[in-house]
Structure I
Amino acid sequence: MSISDTPTTQPRPSLVVFDLAGTTVRDENRVAGFLMAAMAHIGHPVTLAEANSVMGERKPKAIAQLLTPRIGPTAMDSEIVRRGNDEFLRLTNAYYATSPEVGEIPGASTVFAALHAAGVKVACDTGFERSTVDVILKRLGWLDRGLIDTAVSSDEVPHGRPAPDLIHEAMRRTGVLEVTRVAKVGDTPSDIGEGRSAGCPWVIAVTYGTHLRSQLEPHRPTHLIDSLPAILPLFDIAS
C-alpha cells in the first residue's frame with residue numbers, strides 16, 4: 001500500500017494502538033538523551049544517531065543492540081544491560097513524574113475522545129517498562145478520565161517491537177479479534193515494523209516525533225501525518 005495522506009477506503013478500525021513518547025506524549029525528545037546517559041553510565045557512550053536508531057524498542061534490547069558493536073553480542077538479561085536499564089529507568093521515571101516539559105501532544109485527548117465517540121477503542125503501547133507507563137498515565141490522567149482503554153508495556157509481552165506482541169496484547173485486552181480492524185500509530189521505524197508485522201491495514205507514522213518524514217518513508221507506513229488530529233479524517237471521523 002502506498003503512503004497517503006488521504007482517507008482510506010477500508011471500514012473504520014475497531015481499535016487504534018498509539019505509541020506514547022513522541023506520538024501522544026510530549027517530552028521534547030528526551031528519551032534518546034536518557035538512553036545516551038545510560039550507555040555512558042555503563043562506560044559505552046553512543047551518539048544521538050545511534051540512540052535514535054533503536055528508539056521505540058524495549059530498552060534492554062536497545063541497550064544490548066548498542067553494546068554489540070562495542071563488546072560483542074550481549075544477552076538482554078546480562079549484568080551490564082541491567083545496570084544500563086536501571087539507570088535509564090531512574091532518569092526516565094523522574095523526568096516523566098516531575099518535568100514541566102511533559103504533557104500530551106496537542107490534540108491527544110480530543111482524538112481519543114472522538115475515537116471513543118465513534119465506537120473505536122483506544123490503546124497505547126510502548127517500548128517503556130510498566131513502571132514508566134504508570135508514571136506517565138498518572139501524570140496525564142488518561143485512564144482515570146476514560147480516554148484510553150488500556151496501555152501495554154514492553155515488559156508485559158514476550159517480544160517488544162518490531163514484533164507484533166504489543167498489538168496482540170492490546171487486542172486481547174480490548175476484545176478485538178481481527179487485526180484487519182486495528183490501526184497502529186507511532187513515530188519510529190520500530191512502530192512501523194510492529195504494525196506491519198502484525199498485519200494492520202493502517203500503519204500510520206507521525207512526522208513530529210523522533211524521526212523525519214524522509215526517515216520514515218523507507219519503512220513503508222501506509223500513511224504519514226503531520227499532526228495527531230490529522231488521524232481522524234483518515235477514518236472519516238469528525239474532531
Structure II
Amino acid sequence: MRPQALVTGGAQGIGRAVAETLAAQGWQVVAADRDEAALGWVTDHADTVTGAVIDVTDAHDITRVLDAMPAPDVVVNCAGIAAQLLPLKQIERGAFEQMLRVNTGGTFLVAREAARRMQGGAIINIASRGYLGGAGAAHYVASKAAVVGMTRAMAVELRWRGISVNAVAPGMVETRMIADFTPGMRERLTRLEPSGTALQPDTIAGAVGYLASPAGRALSGQVLLVDGGKSLGVYPC
C-alpha cells in the first residue's frame with residue numbers, strides 16, 4: 001500500500017505541484033481544495049491522486065475528508081489567500097480577520113484533525129518569506145508569522161509521537177495569487193528578486209518532497225526559506 005498524503009490547496013499553484021511531486025515519489029495523494037472545477041487535473045493521475053472538495057475553515061468539512069481516507073502519513077497545508085499590497089491605514093478589519101481565518105486558522109484546523117489520526121509521519125505548513133516582515137501586507141505577514149509560530153509549537157508537542165512538523169517559506173512564486181496583482185505591483189516585486197523573476201511552483205514542491213522523505217523528517221520545527229536568497233537582505237553595491 002502506498003503511503004498516504006493529504007495536500008490542501010491542491011487544485012493549482014504550489015498545492016498542485018506538491019501533489020504531483022508526491023505522487024511521482026510514490027505517495028497516494030488526496031488533493032483537496034475549495035475549487036472543485038480546478039481539481040479536474042487529477043483525472044490524469046487517477047491511480048495516484050484523488051480530488052476532494054474542502055473548506056479549511058470548517059472543521060466538519062476537514063473531518064469529512066480525513067475520515068474518507070486512510071490515516072495520512074504526510075499532510076501539507078498549502079491552502080491560503082493573499083491580497084493586494086495596502087498600507088496599514090487602509091487594511092480593513094474584515095480583511096485582516098479573513099486572512100487569519102484562512103491562512104492561520106485553516107492550517108491549525110487541518111493539522112489538529114490530521115494529528116489526531118496520524119501514527120507518525122510529517123506535517124508541512126506552507127508559510128511565506130513574508131513572515132520576516134514587509135511593508136503593505138500587515139495582515140498577510142501576521143497570518144504567515146503565526147503559521148511559523150504554530151509550526152514550532154506543533155513540532156515540540158508532536159515529536160514524541162514521531163511526527164515532524166516543518167514549514168516551507170516561499171519567496172515570490174508564479175501562481176494565481178500574484179497573477180491577480182496589478183502590473184505595477186508585479187513589476188516592483190519582481191525587481192527585488194535576486195534572479196529577476198518569480199520562482200516556479202515545482203521548486204517549492206521539491207522542498208516539500210524532501211521534508212516528506214525519511215531524511216527530511218530528521219528536521220522538525222524548522223522554517224525552510226526557498227526564495228533565491230532574497231531573505232539574506234544583502235544587496236550588491
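Only the coordinates and a few stated rules stand behind these numbers; no lab work does. Here the structure is a predicted model, which is why all the values come from computation and not from measurement. Cβ atoms are built from the backbone, for glycine too; each structure is taken alone.
Brief remarks follow.
- Given 110 for volume of the Cα convex hull per residue in Å³, calculated: source structure among I, II: I
- FRET efficiency 1/(1 + (r/R0)^6) of positions 98 and 114 (r between Cβ atoms, R0 = 30 Å, to 0.05) - highest-scoring structure of I, II: II
- Of the structures I, II, the one that 2.2 was derived from, the read-out being distance in nm of label points 7 Å out along Cα→Cβ at positions 26 and 50: II
- Relative contact order in percent (Cα under 8 Å, 6 or more apart) - highest-scoring structure of I, II: I
- A value of 111 for volume of the Cα convex hull per residue in Å³, for residues 18-121 alone, calculated from one of I, II, originates in structure I.
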